[in-house]
Structure I
Amino acid sequence: MLIDSHAHIDDRRFDEDRDEVLARAAAAGVEIIINIGADMESAARSVVLADKYPGIYAAVGMHPHDAKEMREEDYIQLKKWAMHPKVVAIGEIGLDYHYDLSPRPVQREVFLRQIDLAREIGKPIIIHDREAHQETLEIIRTAAKGLTGVFHCFSGSVETAGEVIRMGFYISLAGPVTFSKSVKAKEVATKIPLEFLLLETDSPYLTPEPRRGRRNEPANVRWIAEEIAKLREMPVEALCLATSDNVRRLFKIQ
């Protein structure tokens, strides 16, 4: 039993074979996929997918790349979507200081507004944090105090992971943990408490070894599970069960 806690199967790269992709995921033991909105269009598609497929749940939110496009009416629409019973989180939201596709003050404002929305409706947040660790942590420590959520595709150190966990947030690891040069990700995978670990593919991005270079898809979460189980020196079945239980607990999925 596996859960892919973060995928974008609404992406247009799946339009030609989405049902086949989902069939391969089921054959690989993937029971649930959380499909993540990154802008208003993908959030809408995520809700549609959650309605159509029993094993798909959705998150809705505005990615920091597109924060500059956020309008007041979009917050109203996000709140409407967030009330859907299969929308389990607000995300992905956060800060991206690598590409800076939206001005940093705008990224921060949109991040804070969506944290407020999550607090209002009582759902967790899914955080995108790239090259903005300290500012993201400070926002979570203050504006998101009392909330929970997950740092998706975590790229920080073991020490930063410890700070995240002490604030009640989870760590999600993706394909890079399988790369030979990803020393930091492997250390995080080994040392954080198992009860705060999630698995994700971030499909169609970040394809793990041994399929690196191809389009990623949820079935490949098994390669991530196998790598982390090897690093932690534990049975892969036990890792899959624990991380799946973590997803269910975080997102309140029965």
Structure II
Amino acid sequence: MTFQDHFSGHAADYAQYRPHYPAALFTWLAQQCPCRDRVWDCATGNGQAAIALTEHFHHVMATDASAAQLAQATAHSRITYRVAPAEQSGLDSHSLDLVTVAQAVHWFQLAAFYHEAKRVLKPDGLLAIWCYGCPQMAAPALDRQLNEYYSTTLNDFWPPERRLVEDGYAHFEFPFTEIATPTYTMQVTWTLEALIGYLLTWSATQRFIKTHGVNPLTSLAAVMAADWPSDRVVVTWPVTMRVGRSPLGRPA
């Protein structure tokens, strides 16, 4: 089964610059699970969510279709990393308490993935998917420049699946018994260099470079440098989650 590979070519940058999810998100997810034996972090990338899940679950199965991404993952005694597509995990049926997908489900063949998630989850297991969109910057001038880059410079280079992220995963099928979720926000305090490193990991930035042979971040960095304060700038991302229980329901 083929997959949309937007990140293998810059896996090291992805591991270095992508923001980390709040610890409270994983604490809340664990609290919703009657058992905390095994969790599958699907499309784990460099294992960012998988590492966080080890604080709450006995064992984490972490898969990704990209061997290059997994090569950047941090080893851990309670994580088993495996190259596998989201739709064909190779995991045992009804063996998992939780399936997580962080910032990736929009790339999947959804019907096939949902079928796989239902197969591997226990009757009382949960599926949790979440995403984050364009970051927000505390400095208004920088925020305007970043939004111009996102929506104008890169407008023709975003894959169509990106629109699902912009909608916060609100408008596609989610065939699980959904439960209400808290609101979470990621926050970092970054230098301009760190921000540019993060923007280089965007799939649209990579497509722009491949098409034009020019890195658009060179111009953006020059523009932003004029308004960048001497210290670091706070950058935030609202996180949107959807969580649902396996439609098999709890055993009687």
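Descriptive notes on the structure:
- Structures I, II, by mean count of other Cβ atoms within 10 Å over residues 44-51: label with the highest value: II
- Given 2.8 for distance in nm of label points 7 Å out along Cα→Cβ at positions 108 and 220, calculated: source structure among I, II: II
- Structure (I, II) behind the derived value -13000 of helix-only ellipticity at 222 nm (-39500 (n - 2.57) for each DSSP H run of 4 or more, over all residues; to 500): I
- For the set I, II, ranking by percent of Cα pairs over 32 Å apart places II highest.
- Distance in nm of label points 7 Å out along Cα→Cβ at positions 156 and 180 - structure with the largest value, from I, II: II
Bear in mind that the values in this text are calculations on the coordinates, not laboratory data. As the structure is a prediction and not an experimental result, all values here were calculated from the model. Cβ atoms are built from the backbone, for glycine too; each structure is taken alone.
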